Structure P
Amino acid sequence: MNVFSIYLGHVQDALNALVKEGALPVGLDFSRVVVEPPKDETHGDLATNAAMVLAKDAKLKPRDIAEKLAAKLKAAPHVAKADVAGPGFINLSLDNAFWLEVLRAAVKGGKDFGRSEMGKAEKVNVEYVSVNPTGPMHVGHGRSAVFGDALANLLVFTGYKVTREYYINDAGAQVDVLARSAFLRYREALGEKIGEISEGLYPGDYLIPVGKALAEKHGKALLDKPESDWLPLVRQTATDMMMDMIRKDLAALEIRHEVFFSERTLTSGKDKVGETIELLRKAGHIYEGRLPPPKGAPVEDWEDREQTLFRATAFGDDVDRPLKKSDGSYTYFAADMAYHRDKIERGFKTLIDIWGADHGGYVKRLNAAVGALGGGKVVLDVKLCQLVRLLRAGEPVKMSKRAGDFVTLREVVDEVGVDPVRFMMLFRKNDAQLDFDLAKVIEQSRDNPVFYVQYAHARGKSVFRNAKEAMPALSTDTAALAGADISVLSDEAELALIKKLAQWPRLVEAAAEFHEPHRVAFYLYDLASSFHSLWNKGKDAPHLRFIMEDNPKFTIARLSLVSGLVGVLASGLAILGVRAAEEMR
């Protein structure tokens, strides 16, 4: 039950009535008309910009339109007041009866209240994490992982058909470095003193088990082979073991992908990269030419030679992009083009890539590639996740011996738990730097958002346990709660909580539309705050307590309110991948 969609419909009906009466011209575009919460809650429950956005095309003053529209809206269901503010905004106040209908819908809907079909089963590919298989995941990877997983949950909740995908970068120079690093550990496993790890190789202890596995499998057989022979064997073993470790790290965060796509498959067997280049060449998007020298800072992929280039500038990029290196091998970008072509051929019209902030300079060229490959019918949205600064009581955390030069994600999850990691990774917008304090995220205080929200859910559950103990004859099933006389809920704090619950369907659709799961985390914190405020008010005002043993009518009405709250908290936490606690200890 999306309050804002309902009243947008009433606004559009009123506008059409004005058109029919000749008060507005025919053919106006209503697509920019919105109904949303007013900036100042004291101004009413809803606000519409209709008069402001239609005035120019209607060739009328905004306030003149607003006054006529407000007069129509006063007759709409449950509208108590329709006021014109400023140059032409309209604020609507709804009667209490409407908000009680919303609460009843929330009680009946439970965890499904707010679930939407806006996605219409559209296929969406969400690619996230995609860490190079060269070591364990660090905390920054964890942020991308949680963001992508929560976004996928959010899209499913709003009716999209989502595929969660991981792109394994197993064909580049970095996996050859991994293989050479693992070979060093293999020699160590055979008893050789390897000394300090050379610069340029991976120094972490996590490769020791790889070396032992190679020694057990091959004995000393690899020692006498040239690098060209042992490198592919070691690379495969090391990559497989690193991906197994990464999968376990992700599982510790309760993240699982449906598809793991290997970059190596793009050139093993069928040359899908070459096919993609030829496909674009036939469409006129590939040519042989020279790039001009870069202005200002050097461009890493610029070479003063005749080369195969993609016309990226025709699709909004700053410069055309090389697809082959001087040795004839493909650039990373060429492989990425082939990979995204594969996604498009699998039927995805919306592609969402979650990257680290250091890949920001790569966004334009990939958008250009998808523009060419998708013929303008495919949308690519790249979300960049900023760095995570790991602290303990305000002090930077030292590096991990296991990883060599960073703290692993698994170490953080093992120390503080899944819920704090997931919630706090989403309690900042993805493009803002995040400070993650290991001490603060386990505090039991309002200053710790994850505790504050989980505590609200646990408190709600405790109300039902206490009611059952105090009033065992009182039925609290869904039918009884939905049928309660909730007209007795008339206190300002009660109505404020109901109005906050009413925002959930709109919020979840907006969060899905803009691919911003942090909105859910922010909303849950505000909702929890409203509930805790009502709880505290009941301490000082006995008539507002949730359980009144001598008044079953009031008790079941307030239990209905708590039921609506618990359902929204549970569904919101599920989207974030955070446990809805039954009780807090």
Structure Q
Amino acid sequence: MIKAEREARILAILSEVGVASIHDLATRLGRVSEVTVRRDVTRLASDGALRRTHGGVARLGAPGAPIRVDVAPAPSEDIGLPIDDTDAIVLPPLEGKGAETLRLMAQRRRVPFLAESAPQAGGTYLGSDNHAAGHDLGVEAARHLAGRIDAARILIVSLEALPNTRARCDGFIEGFTEGFSGNVRHWRVDGRGLFHAALRASLDALQAHPDINVLFGVNDHSILAALEAAERLGLGEVAGFSVGGEGGALFDALLSGGKLVACCALFPELVGARAVDVLATALAGGSMPAEVKTPHAILTRETLDDFYRRDDSGWSFAPSPRHAGFAAAAATPVPQRRGRPARIGFVPHYPAHDWYRNMQKAMQHRADELGLELAVAAPQAGIAREIRALRHVIARAAAAEVAPGDTILVNHGEVSLFLADELKGARDITVVTNSLDVLERLAGRGDVKVILTSGELHTKARCLVGPSLGALFETLRVDKAFLAVDGISARFGPSAADERMALAARRFVHASRTVYVMADHSLVGQDANHRIVALDRVDELITDSGSLPADRLAFASAGTGIAIADEETGNGERPAIRPAGRPPATRRPEAIA
């Protein structure tokens, strides 16, 4: 499980239970060490997405309250508007299913969507041409080193997870090779865009290849770490080049006249202001462009003051009037939305990073000029909220499968609570559950009869588990089971992180004629530690459109129907993928296991 997915799952778990220990989180995530979880929650806490407690972590807000939007603003700012009700969105490049969750959020809400720094499906690209920026810097590096060195030995400190940073590296090597007449060799390491990771990788590379004489960093942290590594190892004849120009530390290094020779600046301040201008035009009734390209420029010690000024408060963006493409756009009046100023949502990739701090400050300044509001949230918080919203949609689709007269089974889980909410107005149904929270949601609700299973109390999850839970099913058959799970894959089937909960869910399956699994896209294709049943015992998976087509095809090929809860077919129904010859909601008797 990649970092973005783990962090989204951690926040989703906390939204359900409120407080959890590191051990509990590792258990529920499945196949993740406590060391990894502790590192994840430390990062989330620093981003303001959760708070640390003695021995564990807690969601933000009072017990039972939803996760609020949290912000990692620049030090003197206080931006805390909710991102859930935004009129336009700026999304950074993210890897994994977390990225797909945020893209799905923008598309589902049908709001103007800018994809910052790297193209994303459904969004308008905003940023420089990353390949061209790297290429131009490579040409400049070759020109600078011509006559100074006979052979180039280049260390590329990359960030391999993101396509925009990979493009910068590829462009630099191409530009350098085109312009340098001598022999060129290069080594590429992944610094992950972080100073300490880049420093470790650079030290290893420079020790293994002490003849390296050219350093290239994909962003400020990468090159500063590589230069630090060269300094520690006493390498004198090294020339450094970087794409980025994100903050004052790099400008200080460039101005010092040391090993850093040039930087291809991408200007986060300009990107931020341009983002607000483009979205303001769209919110005023204009159309979104196909792409928004922002300029880049090569900065050296001699040209730095053409774009940046330094005073007692630090570095500030102040481009010379002679540079075309840097002037601010004319103001665009934007009408209010629902009795308030139009709101732009911004989800910075690394909120504490200089690039996003400077971009956010520029966005806030421009938004203030245009009378707009800016809502800023760490991506993990946005992912967790969108997952909750999708679970509501999945629960609504599941409730539509319940008919008057049905007896259904509902197990423990967040989506199960949402299903209980949807069933409050149902007529003549019986709900059998092991969840105390489901029981409480449905108790005293008109035509809904609720039966609680027996079993041992699982205190933290507030549900009943254990061998005695199965006693009820010796005399009971139900029409349908609706299962919340921690993962489902074609190979392993539905699964749970807790062995006792997996056993309880298995008994639900065996007592039901038709079995539905409710799983959002962050769970599809994932395996938790404990299998509930094989996939062929599942009649239908109710998921969302963020699930991968390859996974859905694998489920359908194995005989499991797929219902896409957040898409409409045009006739008021949800699209479904069903195995050939199988009607909806196939009923089949099951034997007690």
Structure R
Amino acid sequence: MQQNDPVVAFYLQHLPDAQLKQNFLTAECPFCHEQGKNGPKQLLLVIVGPESHFHGYYRCLHRCSSGGFPLHFARQAQLSLSLVPGFDPDRDYAAAKVNYPVKNINNEIIGFMEKMTADLLIRFAALGISKAVLQEMRIGFNGRYLVYPYYQEDGNCYAARCVHPDKPDDSFWYGDEEFAAPRFRIFNFQEIMRCENGGLVITEGEDNLLALRQLGLPGIALVSAADLAHLEAEQLAWLNTIFVCVNRNPESETAAREFAGRLGFKVRMVRWPDSAPKHYCLTKMAAAYGNDYQKAAFSLLREAKSFSPFSSPIREFLHFEEQLRLEGGEAHAAMRSGFTQLDKALGGMHGINIMGGLPKAGKSCFFIQVASDMASRKIPVIYYDFENGRQKMYQRTLSRLSRLSVEQIKSNELSEEESRNLQEGKNKLQQLLPWFRVVTDRRLTPELMRSHLDFLRHESNSEQIMVVIDSLHKLPFKNLAERRTGIDAWLRQLESLRDQFNASFLVISELTRREDGQYDQQPQLGSFKGSGDIEYSADNAMVLLPQWDPFSSAAPEQRRNDLWLVASREHSPGLVASYQLDYPYWGFIERS
């Protein structure tokens, strides 16, 4: 320990007989006689480990008075605050605007203390709480209920909580009802000011605070974790570190996380061991660990993590390793479109893939083929369709699988071979449907889409999932007049879903017409309609351009479409392949 540490130097200056040993400073307590304690002075202990969140915290081993950090030491010793390391002359110490009444229950609290019984002392001892701590915290008994006094900022007690020793739910408030309101329900309230520029522990329940005080640590208690919602950030503004130690149950832990989210980085969450039972707390730990309680409790505090907006480095590395495993696994490699040249150009169907094209160019037909092919290989697919309708999608898929036109499928005049092909096609369609979910709900929201992905990933137990959106410009928007803003907002959501669920997307987009009403024949990123964010969101942007005249009398099977990759994060733009219409089976055949 370096004696040039400003906190150590401050205590050494004002405790001339102090001795420094490892992470503690010991000296005769200068406050014992001032507090009316008879006999020789007791030791004053100061924690001076710079790495500790309680660096500079002092307390008298005789508990002659409440301990605190250097600023409180200066006030108690009547020193100028300007001598204290970390003193801020511009700090506003304006007290809370509370009109405290003249009448208090201080004397009644003393009377209750005198009624503490031997049986109750044994009860508290079983929880690791000594008689000295009970007297320090002025715990009393009214003949039937334990009395926990709630002293306020002015040093007086106006209300106390009375709790049945054997029935914790049997409780009531005694004294001024105004001071039983949520804003005043802070047990050991004055500790907050005593811990200025230092650390403090917030516990749930008075007895847990008593168990903490047994360890000689500073803290406050709330009646329940739900009261964290009433604890204002301004009340804790001058604290450097706040440990939150609530009971082990979902309600308390949720309340603690919400509190930590409100206060931010200065909060450190105390987490119970995974083996700890439900409703575990400090008193139960003290009862279970006995003489090892102090060691176990300090270990919890050391391991408490600050509430951070960032994931931990360990979690980041584990996530990175997991992604490497996924990208090198069979499931990742299985994310193929079924078109050889397309898979070669994109390295498979990964990320957000947006394809634009002219009206009636076959965009939906192309993606239905890709989606149903992936589903047939047991890759879960969700197809959000706002163009064709579920019935047409299934008909066209059945047409491609059975090699029969939709007209043939609907007719009752099939040859034996055609009937056999139809039945085989129906069997294939039925087998792929558990992996091929079609959604046509036009009230779709990002939250609903998230629940769909979560369900299908869980049901299929798959590490990969494909989402098809037909089309981007027909996704629901709150305000149709702000379509571009709405599209960009959806793209942000797709990015989030991609990262959260390891999902891949095939998204159909419209193209922009020129002023003459025609479309560009040269594929480019600027051709996409209504969104300036496609270039930022798309991992791959493609354009499907027909190479046939819609007014030509040429046979449909001679129609050919060129697919261009116009932008990509990892691949070179250029012509991917040509696709010949597989008429009349609602599919495409890839041509090099």
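Values quoted throughout were computed directly from the atomic coordinates according to the rules given, and no laboratory measurement underlies them. Because the structure is predicted, anything quoted here is derived from the model rather than measured. Cβ atoms are built from the backbone, for glycine too; each structure is taken alone.
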* When P(r) over Cα pairs in 20 Å bins from 0, in percent is calculated, the result is 16, 34, 20, 22, 8, 0; to which of the structures P, Q, R does this value belong? -> R
* To do: Have a look at P, Q, R and say which one yields 48, 20, 17 for semi-axes √(5λ) of the Cα gyration tensor in Å, for residues 158-357 alone, as calculated.
  => R
* Asked: Which of the displayed structures (P, Q, R) returns the greatest value of distance in nm of label points 7 Å out along Cα→Cβ at positions 142 and 366 on calculation?
  -> R
